[in-house]
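Some structures to go through are shown next.
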Structure I
Amino acid sequence: MRDDLRHNYIFNLMDAAFFGLAIGFASFSTIIPLFINHLTSSQTLIGLVPAIHNVSWMAPQLFTAGWVSRQKRYKPLVLLMTIHERLPFLGMALVAYLYARLGVPLALALTFALLTWQGLGAGVTANFWQSYIAKIFPPNMRGTFIGVQAAAANLTLAAGAVLSGLLLDRIAFPSNFVVCFVIAGLCLALSWLALERSREADHTPIHEEKAQASLWQNMGAIWKRDGNFRLFILARSLAMVASMGFAFYIIYAVRHFGVSQSLAGILTAVLSTSAILGNATMGWLGDRIGNRTIMLSGAACAVISTLIALLAPSMEFLFAAMILAGITNVAIWTIGMTMSMQFGSDEDRPMYIGMANSLTAPASILAPVMGGWMADIAGYSLTFSVAIAAGILMFISFLLIKEPHHSPQAVRLRAVAEEISSKADPAINP
């Protein structure tokens with residue numbers, strides 16, 4: 001068992017490292033928006049890039065919960081489904097290569113179609129992958145592992161972002177994007193091979209009729225009885241609005257401060273580096289002081305980051321905004337994903353994971369599109385101001401949330417309470 005745990009730690013970290021390097025060359029926050037920016041000046045369309053990615057990742061997870069629950073092993077379907085989140089990057093390389101022949105309207109349409117395919121592939125994979133990670137790593141180290149894994153991904157992402165920025169400056173359009181997308185595709189192939197080497201034992205699945213009936217029938221019951229989980233969904237939805245300005249930082253820097261594409265790559269590296277440090281420490285801290293506390297810090301960082309961007313007199317201030325944005329992203333995604341695994345029982349976990357992501361999908365697509373629309377009609381000031389207001393509401397929501405019943409912190413507190421109770425005076429506590 002210990003050998004399997006060490007083996008899985010190594011190969012899942014390798015998976016993350018190659019995956020992060022790939023995204024550094026095809027980032028949803030910089031490289032792909034910059035590619036779209038060559039095709040159109042519409043901020044609304046640029047805002048669609050993270051919106052499509054987020055909603056396509058989140059929306060399918062609820063609908064795969066029953067399917068996940070019926071599996072004896074999760075890894076085979078993870079490997080099969082994740083192909084659909086990797087191949088589209090090679091498709092984007094082809095679109096960039098054929099850009100002159102395709103023309104702008106068709107190139108745009110194909111790019112967004114590929115982004116949708118990629119996002120849906122990730123979304124169908126996500127519940128299987130999260131259930132797989134929750135299975136092969138014990139509860140007291142899940143947050144730490146997910147944090148370390150995300151740190152590894154962001155470390156290589158930062159390196160990829162710097163290299164991609166240099167490529168964008170030194171190679172003419174559209175060949176520069178062709179090279180970036182091809183490198184991303186090759187790195188994703190290496191990531192898949194590392195994931196394939198991980199180990200997973202069989203487990204007893206939920207009976208098929210029970211998986212199909214009770215999971216779906218109890219979704220409404222879960223929503224009605226678990227007020228803490230409802231508040232968590234609200235807070236995560238607000239987080240999407242609070243972070244919507246992050247998608248426009250790079251374009252804002254290019255258009256308002258005239259930064260070069262190589263400097264844009266460095267800004268992305270700053271974002272990733274802050275996420276590296278955040279993931280390496282916040283997952284570990286979440287296992288010890290509580291994920292709710294970490295989410296509160298993320299909400300505060302979201303507000304401060306957007307406020308800095310709103311008031312920035314020069315582009316140097318955007319480095320600070322990027323650092324805080326990276327910390328916020330860790331809280332929203334890494335810690336949010338870890339926290340969603342702590343709700344409910346082992347049997348309910350796929351449904352909770354699915355609900356935690358699918359029910360926040362509407363906010364994840366509306367927020368960046370709304371942010372782009374507001375930037376088009378009234379400038380970035382309105383987008384950033386609305387994001388700040390949402391961040392404050394997000395902070396208040398997390399103040400009201402309690403640590404999930406099955407979090408390591410809650411388990412430890414119950415153990416302490418039981419120990420105290422067992423030692424109490426029988427006359428006082430019969």
Structure II
Amino acid sequence: MNSDDNNYSDIIDEIFDRAIYGPKIFKNKLVLFHDYIPKRLLFREEQISKLARHLTTLIKHQRTSNLFIYGKPGTGKTAVTRYVINRLLEKIKGTDFKFIFSYVNCRLAGTEYRVIKYMADSIGLKLPFTGLSTEEAFNRLKNHLVNLKKPFLVVLDEVDALIIRYGDNLLYSLTRLNYDESDIIAMIIGISNDLRFKEMLDPRVLSSLSEEEIIFKPYTATELEQILWDRIQLAFFDNTVDQGAVKLAAAISGSENGDARKALDLIRVAGEIVEAQGGNKITTDHIKMAYNSIDRERTLEVIRTLPLHSKLIIGALYLMTIGGQNNRIKSSVLYQKYSLLTGEIGESPLSSRRFYSLLTELSLLGIVNRRIDNYGRRGGRVTTVKFDVPLTLIKKSLVEDPIIGDLLINKFD
């Protein structure tokens with residue numbers, strides 16, 4: 001074994017020894033992850049009450065309005081929805097009140113067909129992974145609901161992601177269940193990060209929705225601090241988190257759209273850093289290290305997993321930004337640059353409508369900042385964009401792409 005092998009062995013042993021014999025600060029790390037539903041949700045009493053009242057009509061087998069929930073990421077929309085529905089499911093056990101429930105994260109599902117399949121799986125209907133048209137799959141779902149003769153509640157989380165990519169046909173079909181089938185009582189709960197979600201919908205869909213709304217405002221830094229302490233008591237052993245670290249994590253997250261998930265991530269990653277270093281207390285320095293790590297990795301991962309044409313739009317915007325263009329770039333000019341770049345790899349550009357849909361999605365993901373200015377009758381509405389993340393991260397993520405990396409790296413240099 002050479003000296004290099006010995007060095008690696010020493011490093012590995014040191015890492016493993018710290019993990020096995022070093023101080024432990026986590027008591028239950030799971031309570032810091034996004035999918036954990038706490039026993040109480042602070043500062044969301046109004047939204048909880050409104051949602052609970054809305055659901056009472058469903059369990060009475062009465063037709064009701066659909067419900068749309070809006071708010072920035074990390075404001076508790078999904079947690080409150082799942083919390084209230086879980087409480088209702090517990091409450092009706094052993095009673096004559098019954099309903100069937102389906103939860104679908106539309107961004108994770110990806111396609112209309114997979115959204116339908118998720119719904120089908122949750123109500124006991126088996127659909128093949130492939131081989132059916134979307135229309136046929138939906139018809140089978142509808143027929144199964146007729147046979148079940150129970151109210152149907154479906155939660156479409158991040159529904160805006162589905163609409164942006166595929167339009168609103170599936171949403172329209174779901175809204176028609178109550179009208180087209182007298183034996184079906186259905187309620188849709190849509191969750192969106194975009195307050196302007198309804199602007200994406202066709203008028204026929206809007207008229208069928210008959211929806212009510214619940215708005216989730218961003219948490220303040222003070223509220224985030226209390227939320228963090230509530231979770232810290234469950235997640236960490238006593239006296240392992242410095243008060244200043246909690247204040248800093250809350251302040252950072254409060255200044256960035258009041259995102260509770262970001263605050264929880266900061267505390268969790270900071271704890272992981274402390275344990276990896278063999279320490280026994282989270283300080284403000286660990287929060288700063290966690291902040292740099294989370295932002296960088298999250299942005300890189302999001303861009304890496306985007307579809308090809310989204311990456312081409314980002315590449316076009318990057319080239320225009322480093323090329324000395326104005327701080328904000330008109331979307332119409334960006335579309336021209338994107339079209340040229342697309343042609344260089346032998347692809348056909350998307351229609352302007354699809355281009356604007358993808359641009360909206362990039363805005364929702366926090367990669368670009370999209371602004372619409374209204375200049376009146378003569379000037380009309382003008383959409384401009386700029387990056388919302390560091391250019392170094394944009395370049396790093398794009399040059400790694402196997403399809404467009406080689407093309408772009410020459411232009412970057």
Structure III
Amino acid sequence: MNIIRTLDLRGDEAASSCDIPRAAVSFSSASAAAAEIIGAVRARGLDAVREATERFDGVRLDALRVPAAAIQEAWDSAPQPTRDAIRLAISRVTAGHRAQLPAAAETEVAAGAIIRQEYLPVRRVGLYAPGGLAAYASSVVMNVVPAQVAGVESVVIVSPPTRETGLPAAPVLAACAALGVTEVYGMGGAQAIAAIAYGLPDDGTGSVLDPVDVITGPGNVFVAAAKNLVRGDVGIDVVAGPTEILIIADDSADPAFVAADLLSQAEHDPNAASVLVTDSEALARAVAGELEARVARTQNEERARAALGAEHSALVIVDDIDVALELADRYGAEHLEIMTRAPRETARRVRNAGAVFVGSWSPVSLGDYCAGSNHVLPTSGTSRFASGLNVHTFLRPVQFIDYSREALEAVAQQVVVFAATEGLPAHGEAIAARFERGGGSPRATSC
């Protein structure tokens with residue numbers, strides 16, 4: 001029996017409208033639990049955070065804020081290759097996100113009538129760096145860099161404490177040091193989301209956690225549920241589901257590359273989805289064989305086998321690449337790889353994806369760390385309407401309306417007519433009042 005199922009849709013006229021299953025992840029129970037924790041944190045503050053941290057992380061904390069010396073020590077003690085990798089990631093991700101900065105625009109719609117649009121950063125953001133199965137220094141980079149590039153003045157990081165030290169994982173702290181982030185708290189889960197959304201009082205060390213305006217960052221189902229529950233009180237990026245990769249490939253693709261990339265996502269989580277869509281039966285067979293060989297020697301074999309063997313992972317064989325593209329757009333993958341003879345041409349036809357990795361030398365794992373793109377991406381098909389984390393997440397387009405007296409006078413009567421039409425005479429009077437002293441007053445009339 002193959003490690004991953006094969007779904008043959010050749011000759012099926014409805015293949016392009018087929019729904020590839022996704023992991024059945026229920027937010028209902030997680031939402032109920034998260035709501036209880038959020039309510040407790042809002043009511044009891046620090047005590048509730050400490051209780052939840054002890055219950056879920058097995059750590060009893062006195063002070064929540066990580067000392068600046070511990071952040072610096074994590075950087076100083078990190079191996080040189082790790083520091084070099086973090087620096088490279090910061091450099092490339094910074095360059096990639098600077099290119100996203102929008103320019104202010106000013107339009108003179110008539111003489112003296114100016115509309116100016118500017119992009120203003122939010123004041124303060126809270127960024128979640130996961131712990132649990134893995135601790136992601138890369139997530140610190142991916143969240144902090146676009147916020148800093150956008151001009152956010154205050155950044156706070158929350159990440160679960162480890163049982164060994166009571167602090168977030170050393171690589172997470174090292175990345176914070178490299179980015180100059182000094183406000184870091186050792187807490188995770190729904191309690192951390194509640195704390196940064198609503199704030200906490202002095203924890204006994206003189207540290208007061210002020211609430212944030214926007215929360216971003218990936219986490220488990222409880223973190224996702226908590227972010228969804230505080231949405232509206234603060235902004236969030238996305239409610240993320242399990243990671244997923246879909247690869248479109250033809251018979252020119254190297255099966256070892258395809259298998260390695262499918263496995264790279266499968267090792268995250270048993271709910272991770274790894275999907276190949278190809279018009280080559282021979283490639284599908286070869287990939288299945290490569291997967292069997294590779295998974296047996298991977299460190300996270302148990303997780304990967306569970307993910308690859310689940311209904312939400314498959315090798316899908318279709319009649320041609322046109323059908324593959326239609327399937328991919330319907331699926332809207334978080335990560336979409338293109339391994340065809342003309343990958344750039346194929347990629348130009350993509351409509352729905354969190355990020356598109358073009359050609360055999362642009363694997364998803366490159367984007368996870370050092371491509372210069374962002375790895376916080378929409379999952380569960382939400383790429384149909386949502387985008388990955390970027391500088392716009394931390395910016396608000398604000399319009400500035402700047403009219404002279406003459407410019408207002410030129411349209412005053414039309415504004416008065418609109419106001420009367422809509423039964424809001426005071427709107428028209430606000431215009432008329434400006435001209436009463438100088439004559440030529442537009443009168444608020446009924447229509």
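None of the figures in this text is laboratory data; all of them are computed from the coordinates on show. Keep in mind the model is a prediction, meaning the values are calculated, not measured. Cβ atoms are built from the backbone, for glycine too; each structure is taken alone.
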Quiz prompt | Among I, II, III, which structure scores highest (criterion: Cα Rg over 2.2 N^0.38 Å, for residues 46-141 alone) | solution = III
Exercise. Identify the structure, out of I, II, III, from whose coordinates distance in nm of label points 7 Å out along Cα→Cβ at positions 54 and 102 was calculated to give 2.5.
Key: I
Self-check item: FRET efficiency 1/(1 + (r/R0)^6) of positions 182 and 270 (r between Cβ atoms, R0 = 35 Å, to 0.05) - highest-scoring structure of I, II, III
Solution: I
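Tell me which structure, out of I, II, III, gives -12500 once helix-only ellipticity at 222 nm (-39500 (n - 2.57) for each DSSP H run of 4 or more, over all residues; to 500) is calculated.
III
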Exercise. Figure out for me which of the structures I, II, III the number 5.1 belongs to, where distance in nm of label points 7 Å out along Cα→Cβ at positions 70 and 166 was derived from the coordinates.
Key: I
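By the measure Cα Rg over 2.2 N^0.38 Å, tell me the structure among I, II, III with the highest figure.
The structure with the largest value is III.
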Exercise. Output the label of whichever structure in I, II, III has the greatest value of distance in nm of label points 7 Å out along Cα→Cβ at positions 262 and 366.
Key: I
